[in-house]
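What follows is a set of structures to go through.
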Structure P
C-alpha cells in the first residue's frame, strides 16, 4: 500500500526544539515514513501507512508532547 499524506495544523510551537520534539515523536511511530514540521506554517506533513498507524494516534502523540492540534 502507498503511504498516505496528511497535513495537521499545530498550535503552541515557538522554536526549533518544538519542531524536533514533534518530528521525533511522530517519526518514531511504527508506520510513519516521514514527518516534517513547518514552524512558520504551524503544520506537520506526515506520510504514514494507515494499516499500521491511524491519524488519530498521530494527533494524540502531538497532544502528548504538549501542543494543540487544530
Structure Q
C-alpha cells in the first residue's frame, strides 16, 4: 500500500469513527470530523500532512502526492 492510499484510508476511518461517536455519544465529535476535513483540505494545497510524516517513519513507501 502506498503512502497516499494509507492516508486516504486513515482519514476515512477517522471520519467514520467520529461520525459514529457523534451519533451514539455526543454531537461535539463533529468538531473532530471538521478537523480531519480541514487538514485534508490544507494538505491538498501545502503538501504538509502530519499523518504522512508518521506513516513515512513507519516505512510505508511514498506515493505520488507525498514525496
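Where a number appears in this text, it was derived from the coordinates with a stated rule and is not lab data. Being a predicted model, the structure only gives us computed values, none of them experimental. Cβ atoms are built from the backbone, for glycine too; each structure is taken alone.
From which structure (P, Q) was relative contact order in percent (Cα under 8 Å, 6 or more apart) calculated, if the value obtained is 49?
The read-out was computed on structure Q.
Given that helix-only ellipticity at 222 nm (-39500 (n - 2.57) for each DSSP H run of 4 or more, over all residues; to 500), derived from a single structure, equals -9500, which label among P, Q identifies that structure?
Source structure: P.
Using the calculated result 4.6 for distance in nm of label points 7 Å out along Cα→Cβ at positions 27 and 59, pick out the matching structure from P, Q.
Q
Tell me which structure, out of P, Q, gives 4.5 once mean projected area of the Cα convex hull in nm² is calculated.
Values: P: 3.9; Q: 4.5.
Computing mean projected area of the Cα convex hull in nm² on every structure in P, Q gives 4.5 only for Q.
Compute distance in nm of label points 7 Å out along Cα→Cβ at positions 11 and 43 for each of P, Q and report the one that scores greatest.
Result for distance in nm of label points 7 Å out along Cα→Cβ at positions 11 and 43 over P, Q: largest is P.
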